[in-house]
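Down below are the structures I want you to see.
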Structure 1
Amino acid sequence: MNTDLAVVDADTAGPLLGADCPDVYFTAGYGTAAASTEPGTWQLAHRADRILLPYVVRRLDPTTSDAVSPYGYSGIHVETDCASTELAGFWRGALDHWRDTGMVTLFLRFSPLDLASVVAVQRLGVIELTRRADTITVPVNQGSTAIWAGMEGRSRTAIRKARNAGLGGTIRAADPDDVVAGSPFRRLYEQTMLRVGSAPGYLFAQEYYRKLVDGLGKALLIAEVREPGGAVVASALVLRHRDRAHYHLAGSDPRTVRDGANNLLLWTILEWAAENGCALVHLGGGVRPDDGLFQFKRSFGGRRTQFWTGAVVLDERRYAGLLTEHARTLGRDVDELRRSGYFPGYRLGRS
């Protein structure tokens, strides 16, 4: 294998992906859980700890596969002092490895918290980059009082309303019972996904949650808002990594939305993060650019962060053949699949 490159899986990652890795999305624990949803196998291409690229290999047939970043935000992490020649050498080695293993395409979801790596990859000039809808990041290292002051008035009003209605918020380390089928979190999250008409892929199987708990341990948190009688009416999973926290999955009872349950849920997370050594909380984005969900998250005093994706065709001949085959199955034109903006095009309309 090229000396600029090493490829590991969950069994061989070892100490490389401990607390010092760039973010939770690069860890083997998170990647293994994400891989179960594709389904696929988590791997990480790296050059020491200076360049890291996690991905999930999805088998297309016995000799062919494609790959995608684990659900979330990782892409490629490039250390700030990494020379362009170092990144180019890593990329050459990665291309050789992927092509040797029959990989056709690679789709990357970059981190909005690591735009320096996006710039480094852009300079490399080998990945087709696309800017997607922005996400929201809330700085919390100035303390909860400053966060409260920086929020829009409507958010503060909604939180006061929730408290006046007797709602209360808590956050703690998640345990296996918190994510089993029928648990308050699962019930609220799944009902919310069905209510908003989300894609089936957002309804995760029990294996995903089991691996998430096993893989992340105390880094997986659960935030809850309860009614005076104790019933959970809003809940979210939060991923903690060093000085940052990610709002991961959430759901709520529509009866309590007007009482400010969702606002109290996010405030509970932000206040906890400020009091527990975090510098920022990444809330993610909306379903569409600047939609209602995005504006709701932004009302907590957040700043816009750019979200980029990257697409790479590794085997043009095989890619063309897969597109032709899929277009025939759908009764559509190949060029239409190419123009759709969906990558890889041969997965358009598939679960």
Structure 2
Amino acid sequence: MVDLVAQYRDLQPQLEPALLGALNAAQFILGPNVQAFEKEAAAYLGVAHAISCANGTDALHLALLAADIGPGDEVITTPFTFIATAEAIAYVGAKAVFVDIDPHTFNIDVEQVKRAITPKTKALLPVHLFGQPANLKPLQDLAHEHHLKLVEDCAQSFGAGISGRMTGSIGDVAAFSFFPSKNLGCFGDGGMVTTQSDAMAEKLRMLRNHGSKVRYYHDIIGYNSRLDEIQAVVLRAKLPNIDHYNQERRRVAHRYSAGLNGLGLQTPFEDGVGMHVYHQYTLLTDRRAVIQEALTAQQIASAIYYPVPLHQQKVFASISQGASFPVTESVAERCLSLPIYPELSDAAVDEICGVIRQALNA
């Protein structure tokens, strides 16, 4: 689905000396590259604070803790996302309340959110799925009206924008993932939490480091969730290229959409408000198995994100109680993601489109 080697080769001349420099400095935990990356990421995103951590799941967990979400609270979110979104809600003892998604963007449906708010609701947790920014303005209004926290899941949206602002800079707090295949990915696991709040930032820095501001003095129960210095070197090398990477992903996506036009497929939607950065290129089709079989025969990757919505997962059976979300279920049955990464050539995109056209006898 991605060619991580191609990106590494492009960065190799600058990356390897920087990695060797970090090894020779031997400051591996919360070292100078971690500190520098946090400042650079905060400046890029337009936030006051960027606090790195071990991975994207931890970022969600720490973000909810910083927002004071806990036992007895309800958090409204989407069932069409990676399980980490809802796992983090469970980690803090809160209950995930799922609502259906928009059939075009696959993001959380604002009208359904309105109907799901109860006196127990303490936060809204929209996901900028596949790199398509969620519709945050009405969610902000709802959060303000009902005194809720707005927590952004930006695991798939680094560099995406909404009305001139970056995802991760709009809610009370936001979580990012730097898993290797992300738009901005490191060479292992990595994550980050962003906020404009000084108080939240102070709490987050303690939470990621055993509840400590001063070594061996612990104010709260915290966690061991720190970004590795080596990963920070990688992220610092990639960050200046993120706009280019995202523009190239958009090039690939738009070429796919043009090449697949007229086949009866639902190709990704852009709402004109947010800039889609295409972490995934996900289409809808009633002939998914036929297309996948044809692609596999030509040794072309494809993937289903996500085959089983969260409300249908065994682990969430007790909170879903037989709930049905028709749009989510329909999308899960028909979605198919095609290879997408900045280095994917026009010729390769055209070849993939050709295989799909042939499979559909078009």
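When helix-only ellipticity at 222 nm (-39500 (n - 2.57) for each DSSP H run of 4 or more, over all residues; to 500) is calculated, the result is -12500; to which of the structures 1, 2 does this value belong? Computing helix-only ellipticity at 222 nm (-39500 (n - 2.57) for each DSSP H run of 4 or more, over all residues; to 500) on every structure in 1, 2 gives -12500 only for 2. I have 21.0, 63 for Rg and Dmax of the Cα atoms in Å, calculated from one of the structures 1, 2. Which structure is it? For Rg and Dmax of the Cα atoms in Å, the value 21.0, 63 is produced by structure 1. In this comparison of 1, 2, the computed figure 9.9 for mean count of other Cβ atoms within 10 Å over residues 213-220 is attributed to 2. Each of 1, 2 could give distance in nm of label points 7 Å out along Cα→Cβ at positions 29 and 269, but the derived value 4.8 comes from 2. To test your reading of the models, identify which of 1, 2 gives 27.8 for mean count of other Cβ atoms within 10 Å over residues 125-132 when calculated. Here the read-out was taken from 2. If distance in nm of label points 7 Å out along Cα→Cβ at positions 13 and 69 is calculated from each of 1, 2, which structure is the one that comes out at 4.5? This figure was derived from 2.
Set 1, 2, criterion percent of Cα pairs over 24 Å apart, for residues 93-220 alone: the highest-scoring structure is 1.
Supply the structure label, taken from 1, 2, corresponding to distance in nm of label points 7 Å out along Cα→Cβ at positions 157 and 253 with the calculated value 2.5.
Values: 1: 2.5; 2: 1.2.
The correct label is 1.
From 1, 2, which structure was FRET efficiency 1/(1 + (r/R0)^6) of positions 229 and 333 (r between Cβ atoms, R0 = 41 Å, to 0.05) = 0.10 calculated on? The read-out comes from structure 1.
Bear in mind that the values in this text are calculations on the coordinates, not laboratory data. All of these numbers come straight from a predicted model, not from anything done at the bench. Cβ atoms are built from the backbone, for glycine too; each structure is taken alone.
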